[in-house]
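Pasting the structures here.
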Structure P
Amino acid sequence: MANELGITLNQGYNGNISAKDAGHIGGNMVRKMIEAQQRQMSGNSGRY
């Protein structure tokens, strides 16, 4: 997710990233999980 947003993460500790960047990563992860769950519930896996 971080790569898609252009945010560089290091292997291991990443406590040096800004709260704004961390929020973007987390928010987008939640958005993708909700979309996946909605697809599953509608019976559409999103795969063709």
Structure Q
Amino acid sequence: MDYDSLRHAADSWGLLYLFGIFVLAVLIAFRPGSRRKADEAARIPLKED
């Protein structure tokens, strides 16, 4: 494979791949029940051991 073919693959399929990861992250963040888990994770640094 030469540079031009790798660049073409990264321009087209790489963009779609990263967009898919973004959509998945948004869906996970806004699914029902995730607010409680996010609030618990936000309080981890404040917990006493």
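Here are the numbers for this structure:
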read-out	value
Given 5.8 for distance in nm of label points 7 Å out along Cα→Cβ at positions 4 and 36, calculated: source structure among P, Q	Q
P(r) over Cα pairs in 5 Å bins from 0, in percent derived as 5, 19, 21, 18, 13, 10, 9, 4, 0 - corresponding label from P, Q	P
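Read the figures in this text as sums done on the coordinates, not as results from a lab. Because the structure is predicted, anything quoted here is derived from the model rather than measured. Cβ atoms are built from the backbone, for glycine too; each structure is taken alone.
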